[in-house]
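In what follows, structures are represented as structure tokens.
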Structure 1
Amino acid sequence: MLALKEEVWQLENHLKDRDDIIKMAVEKEKEEEKEKEKETEKEKEKEKEKEIKIETETEREMETEKENEIQALKEKVEQLENHLKDKDVVITKEVEKGHARLRAYVDCLAELTDCQAKAKILEASMHKEPAPGT
């Protein structure tokens with residue numbers, strides 16, 4: 001009986017040892033799972049950071065493109081304004097030339113009218129009969 005008690009005691013100790021080993025293995029497995037979860041979370045955070053960085057870079061690139069487009073449009077507007085000013089100067093000069101031509105034409109017409117009137121007066125005086133007593 002004593003041998004039986006001792007054998008039961010040994011088996012109980014053996015079971016306790018095995019139970020302790022199993023508990024330690026389960027604890028170790030839980031810790032490993034927690035570590036894996038932490039690593040997974042870290043990887044997710046890194047991915048989020050990468051995505052945010054990519055989004056930020058994309059936004060910056062788009063902003064730069066918009067700024068470049070705006071600058072190009074400003075330059076085009078300035079170019080067109082200068083072209084318009086040049087055309088305005090040319091038109092103004094042409095109008096001034098037209099006014100000068102018109103003044104010259106009017107002056108010439110006035111002189112022609114004056115000459116025609118003088119010619120008619122002279123012609124009329126030639127066809128007049130001489131005044132008595134001359």
Structure 2
Amino acid sequence: MIGNILEYKGYHSKIEYDAESKVLRGKIEGVSDFIDFETDDIADVENQFHQAVDDYIEFCKEVGKKPEKEYKGMFNVRISPDLHKKLAICALKDGETLNSEVEKAIIQFINMSFESVSLNNKISAK
């Protein structure tokens with residue numbers, strides 16, 4: 001677990017406290033289906049998350065649907081036209097595609113972020 005992020009069978013959830021209801025809630029991230037869970041027992045949070053993932057996988061099996069994998073590797077990013085232009089010029093100068101330049105920048109950002117929390121999870125380009 002990293003902070004309040006849980007991982008199980010390749011799925012992730014951020015745990016948040018709902019002060020009004022006095023429960024801990026989570027939602028499985030990175031899939032189009034809405035899969036959530038909650039508990040008022042901190043010792044049961046991980047179990048509820050695991051149960052939500054297992055129930056999702058079982059439901060998919062029952063209806064003949066392949067469970068979604070988290071994050072398909074594509075997303076839209078909205079940036080200013082000026083930043084878009086500068087990035088495109090950098091890519092052209094480096095003989096790279098725009099996607100490749102963005103991927104390199106994201107890798108650099110993630111590696112710096114992991115260094116700041118002392119994790120040894122460096123990544124590199126495909």
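Readers should treat all values here as calculations from the given coordinates under stated rules, not as data from a laboratory. These numbers come from a predicted model, not from an experiment. Cβ atoms are built from the backbone, for glycine too; each structure is taken alone.
Which of 1, 2 yields 2.05 for Rg/Rh (Cα atoms, Kirkwood Rh), as computed?
Corresponding structure: 1.
One of 1, 2 was used to calculate FRET efficiency 1/(1 + (r/R0)^6) of positions 6 and 30 (r between Cβ atoms, R0 = 35 Å, to 0.05), giving 1.00; which?
2
From 1, 2, which structure was helix-only ellipticity at 222 nm (-39500 (n - 2.57) for each DSSP H run of 4 or more, over all residues; to 500) = -36500 calculated on?
Structure of origin is 1.
Please state which of the structures 1, 2 yields 10.0 when mean count of other Cβ atoms within 10 Å over residues 54-61 is computed from it.
1
Identify the structure, out of 1, 2, from whose coordinates log10 I(q)/I(0) by the Debye sum over Cα atoms at q = 0.15, 0.16 Å⁻¹, for residues 38-85 alone was calculated to give -0.65, -0.67.
Derived from the structure labelled 2.
Tell me which of 1, 2 gives 0.20 when you compute FRET efficiency 1/(1 + (r/R0)^6) of positions 46 and 94 (r between Cβ atoms, R0 = 35 Å, to 0.05). Mind showing how you got there, number by number?
Details: 1: 0.00; 2: 0.20.
It must be structure 2, since only it matches.
Suppose you compute distance in nm of label points 7 Å out along Cα→Cβ at positions 70 and 102 for every structure in 1, 2: which one lands on 4.6? Let's see the in-between values first.
Numbers: 1: 4.6; 2: 2.1.
Of the options listed, only 1 reproduces it.
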